[in-house]
Every structure is written in structure tokens, then in C-alpha cells.
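Once you scroll down, you'll see the structures, which are given as C-alpha cells.
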Structure P
């Protein structure tokens with residue numbers, strides 16, 4: 001019975017790893033894909049704005065992770081970035 005529980009623990013770890021990889025791929029690959037689509041359609045100003053917002057979120061999150069404390073600025077940037085990503089991706093569909 002102990003080996004069966006070890007197997008289930010191992011499968012649980014794989015499940016969490018797969019979910020983490022998919023989430024990271026979507027959070028990094030999604031905005032990059034949208035920026036490439038803007039550039040391909042020759043919409044350089046929205047691509048630049050979206051890219052700058054994405055970079056600002058990354059910088060703010062890295063800064064806050066190093067300080068081990070999240071700020072309202074980071075939360076606001078992340079919410080703005082997420083809402084913009086959803087809005088742009090739905091308008092491109």
C-alpha cells in the first residue's frame with residue numbers, strides 16, 4: 001500500500017509541473033505572440049505600447065519578488081496588463 005501512495009505522490013508532482021509549464025508558456029508566449037501579430041500587421045505603436053507594458057510588469061514583479069513584498073503598483077500593472085491582453089486577444093480573433 002505504501003508503494004501505491006508513493007506512486008500517487010509522484011503523479012501529483014507531475015500534474016503540478018504540467019500545470020505550471022502550461023501557465024508559464026501562456027503568460028510568456030501569449031503576449032509575445034500578440035506583439036508579433038501587431039508587428040506583422042504593421043501596427044507598430046500598439047505593439048510598442050503592449051511590449052512596454054509587458055516589460056514594466058516583468059520588471060515590477062522581479063523587483064517585488066526580490067524584496068519579498070508586492071506593492072499596489074505591481075498589482076495595478078499586472079491587472080492592466082492582463083485586461084489589455086484579454087481585450088486585444090479577443091479583438092484580434
Structure Q
């Protein structure tokens with residue numbers, strides 16, 4: 001699995017951006033994390049799973065993702081991208 005935290009955050013953000021475009025049913029924490037685990041093969045290792053969780057939470061800390069999709073779905077597990085047009089994948 002990719003262990004570089006910046007590249008891992010980039011992969012997660014890429015998946016999140018693609019899913020949020022599909023609507024509230026897709027803009028959910030578990031959907032993104034499942035897609036990332038599938039893409040990285042991280043299901044077997046607890047360390048890999050925790051690396052994904054840490055990178056996921058870092059994206060919220062950095063302000064690249066925010067909790068809530070809309071006023072009908074304002075909390076976890078739903079999320080949105082605060083500035084979708086300005087969102088960039090870390091390099």
C-alpha cells in the first residue's frame with residue numbers, strides 16, 4: 001500500500017471529489033474509505049487501515065473536506081468539498 005501520507009491524502013481526495021459529484025448518497029465517509037481500501041488493498045493490514053483513517057481526518061483538519069452534505073444531511077457520515085472548484089490534490 002502507498003505509505004507516503006501526502007500521496008495517500010491525494011488518493012483519498014481524488015476518490016472523495018469523484019464521489020461527491022455523484023450526490024449525497026455517495027458523499028459519505030464509508031463509501032470513500034471503502035473505495036480507497038479497495039484501490040490500495042489495505043483491508044488485510046490494521047496499520048494500512050489506520051494510515052487511511054489518519055489521512056482521511058487530516059483532509060478535514062486541512063479544510064479540504066468538511067462534514068455535512070447539505071442542510072438535510074448536515075453531519076457525519078456526509079461530507080462536502082468547501083471549494084469544489086479550488087480543490088486540489090496534494091502533490
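Values in this text are rule-based calculations from the coordinates and carry no lab data. Here the structure is a predicted model, which is why all the values come from computation and not from measurement.
Could you figure out which one of P, Q the value -16000 for helix-only ellipticity at 222 nm (-39500 (n - 2.57) for each DSSP H run of 4 or more, over all residues; to 500) was computed from? Display every interim value, and only then the final one.
Details: P: -32500; Q: -16000.
Among P, Q, the structure yielding -16000 for helix-only ellipticity at 222 nm (-39500 (n - 2.57) for each DSSP H run of 4 or more, over all residues; to 500) is Q.
Here Kirkwood radius over Cα pairs in Å has been calculated and equals 13.0, so which of P, Q was it run on?
Value 13.0 for Kirkwood radius over Cα pairs in Å corresponds to Q out of P, Q.
Given a computed value of 20 for relative contact order in percent (Cα under 8 Å, 6 or more apart), which structure among P, Q does it belong to?
The read-out comes from structure P.
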